[in-house]
Structure P
Amino acid sequence: MMSRTAPAALTPREAPPIPAGLTRGQLLEIYRYLRLTRTLEERLVALYRQSKVIGGLFRSLGQEGESVASAYALERGRHKDFLSPLIRNLGSMLVMGASPIQILRQYMAKATSPSGGRELNVHFGDLELGYLGQISHLGDMIPVLAGIALTFKLRGERRVALVYIGDGGTSTGTFHEGLNLAAVQRVPLVVIGEYNHWAYSTPPEKQFAVRHLVDRVRGYGIPTSTVDGNDVLAVYAETRGAAERARRGEGVQFIEVKTYRRTGHAEHDDQHYVPAGELERWARDNDPIDRYVLRLLDNDWVQARELADIDARVRAEIDAATDACVDDPPPQPESALPGVYADPPAAPLHWYRSL
């Protein structure tokens, strides 16, 4: 009779090393920012449909990964690195220190908002925490951030500025003028070029004759790279490397992130121009948060219960922030004058009566 040998004991699979020098805690923190961005925007959609959002609502659905990952790659904190977001880079502002209640108040034009109800959406900043609200004219933040980066260089500070630009914005004159200035001065600037397939309703092939955004900037003599914008860890690693090169004095770095805008230009845009099935395909196959979660779990870097716990805490945070500010008052008319003049009087001026 043949003897049976006991099967060899199965050894547990070792989790592969976490890339880009990140820790488990940082992976979970990145996930929190991703989930916070999407949940906050979903709440804003609900408020918009209740007519509580003033003006337009601009979402980053499908692009949250590149905004969060690129900002997370910076040195953050008071008087550290600096960035300027566009309207679809809400995640970058949250990473830099903006709070959900500030965003909610800003979109609802509350008197308690960072701009006192004078501005909307993400048009506000915090110079100490390191983010500056955008100018609505696309492309204009390139020369502004080039100037900020130039001050870092002139002062000998090891700080980096980061600025975002969409594929449509690369067709503006200020984009090219600002980029050329930054390149010539070799300032510590990282430019994130978002190839999200739509400049409002215009696809790239009807806007420029090259295939990639990097083809538009190589003539300025700056290093370029292209990365999958829906791969959170790839964007983090690429931005981290670019920021360190800029910090060492190697000048401007341009990163093209390939991503996709899965909502219209704003909530009023019905996206009738998008080919049938394209939105569904990107949502099914290339959602940045789904891909990130799958990679975390497949590699045993985190546990599903940890992600579920973050989801619950984020929902509670957004609920609390909404309850705290939804009934805040709008600004009073007399509050419009302060900030317009250097030394405004207590009462409005009726200067036209003396003309």
Structure Q
Amino acid sequence: MYPIFSSVGTILITLLIFGFLITVHEFGHYIAARIFKVGIREFSIGMGPVIYSRKGKHNKFSLRALPIGGFVSMIGEDPGDTPEPGEEGKIPLNTKPIWQRLIVVLAGPLMNIFLAFVIMTALVVSIPNLASTTIYDFQENAITNNGDGLKPGDKILKIDGSEIKVFNDLYYIVTLRGKTPLDVTVLRDGSEVLISGVQFPETVSDGIAMGGIDFQVYSLRKTPSVVFSQSFYWPISIIDMTVESLIRTFKGEYGWKAISGPVGVGDKVSQVIKSGESAADTVRNLSLMTVLISVSLGVCNLLPIPVLDGGRFVFYLIEAVRRKPMNQKLETGINAAFMILLLGAMALIAFKDVLGLF
């Protein structure tokens, strides 16, 4: 492990990752609001006491002490909010057409997802070897090649009905669904072959039963078309994985141990750092983890839960259907209640993650 990646270094790197992703998220809201000429009071990175601030041409920019979030304060963002003295002429968000408000609220999560594509493109270019979806050989005591199962040279096209575009598709589908037999479609000797009920080895992670992969695959030759394809489909695969994981979490398939907050992510960052065989390898692993967190941040913020961007999106849709705003007291009460629930959940997850460090 490199000296810079000490415990303090791990904490700093974790804070930098979250700070960067939150900044990108809030910049999405900010730039969309600016495009539609919405009045903005403040663009803040961090929460709590102000460390530094300056007055820009259109709004105040600030850096705050607690690196646990950030915000873009817009005029008319909350029910009943109107321009204050000195803000005459600035246009409140709640006076803008619904379609513009929908874009403003979606811009943050979509910016996180767009960032994932950008980072992944850089990763694909820098990674020495890209994994294909064609089987090279099987591990000792493999079970997926039993009987009429998989064979060397098989190019995996579908698993459990889901198309396999990149190796990450293969990995996540087997991981999430492979504890039970799965139907696999492969390209074998130029023809598509359906192999029914392929049994993958079972693994256990954080008390959760998952599928495992017991074979190696060929590497891809890096051509411009391969780089483009991998850069495009890999983030999409991560989005699919995040959505499916959330659905399974809400169904109760994953226990309490599987849910992590910033402290748990920091522990994962530490593991990633320790596993790197070189500085370049560690940077690539951290970059991939940043992609995973960025996608998770974007997707989770799109959930239709009040106080999240997805919740505000739903309120705007309700307003569009009703052709009038929701009752201000009702909306404020709902947001306040869910904010308390969200903060309580975050505190419990943080407590669980801290206990898991010992």
Structure R
Amino acid sequence: MITRRERVIKTLQHKETDTLPYQIELTRQEYEKVAAYLGDYNFMSKLGNHIDSTYYDGWPREELHHQGYFIDDFGVHWNRNGADKDIGVIDGFLLSEASMEGYRFPCIPENEMRKLYVELINNGQDTFKMGAIGFSMFERAWTLRGMENLLTDMLLNPDFVDDLLDQICEYNMKVIDIGLSYDIDGFHFGDDWGQQSGLIMGPKLWRRFIKPRMERMYAKVKSQGKFVSQHSCGDIHEIFPDLIEIGLDIYQTFQPEIYDIQQVKKQYGQKLTFWGGISTQRLLPFATPDEVKLKVIEIIKVLGKEGGYIVAPTHAIPSDVPPENVIALIDIVQNQKKYV
């Protein structure tokens, strides 16, 4: 019988499998809502998700003197008192000037990371296992400098941006080394580059500043024969050829509000595996359960042809999604042979 890991690998090799691999994740608020609806706070363990990972994003973990405010390893203060209680928003910026003077990157929490990797490798699950870095380049830079400042710096202070991104890259390379010392299957990078239409910084500046550093990190992963996965919300179609060129295997999150899924599958479906496709912007919050089922079936048929698709929501399911729609999605992915 095929394992979940084998199913993901076959999919990444663009081969059809018995059923498509899937991954359903929820925000904490949505998890509480669905668990209460089901009367089962262990429902996530029964989903059959195909991917397990250990994730480092600076770990906002130390609550400050006022409730809902956290500080991460990089010294960034996060306010989780608003609508976004999973990540939060930045409360002030550490690099007030276009200079690295006075700022030092944190020590890598290697012992904690290694403990998590040991738990990942020995979790007893037949899943596809990945290391992961959130805020892996552009996002880590703007959490320190501020997005508007950083975008301006790309034009006015390019040497500073190079210095900042190089230091982020060097830090990440050490984190990747720790992950690659374990028997993982791949490495996932989180970094939002897109808006609803086009890249935040545009393709020219992405190629100037972001691409060379991502290429270094991808190359380290690929040198060990592992798969590379990249998360970016928004429309990044302009750089799909660049990402393929530097070794990307999996693109997450693939929003159907942005992409013509049939066209993109036809153009890039033999080069990239798409992870996502189930809309958390429009479908899951606003459709009926029956409409959810019909749309998910349609997307599976288009994107799952000849492999290359991991069925998933486009993001961790947010708190505005009715529990009934989450249940409808789970029903489809767990019973694909019945529906597709």
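When Cα Rg over 2.2 N^0.38 Å, for residues 112-151 alone is computed for each of P, Q, R, which one produces 1.76?
Details: P: 1.27; Q: 1.85; R: 1.76.
Label of the source structure: R.
If volume of the Cα convex hull per residue in Å³, for residues 72-159 alone comes out at 218 when worked out from the coordinates, which of P, Q, R was used?
Details: P: 93; Q: 218; R: 143.
Going label by label, the one that fits is Q.
For mean projected area of the Cα convex hull in nm², which structure out of P, Q, R has the highest calculated value?
Values: P: 26.4; Q: 22.0; R: 17.1.
With respect to mean projected area of the Cα convex hull in nm², the highest-scoring structure among P, Q, R is P.
Every read-out reported here was derived from the displayed coordinates using simple, explicitly stated rules and does not represent laboratory data. What you are looking at is a predicted structure, and each value in this text was computed from that prediction instead of being measured.
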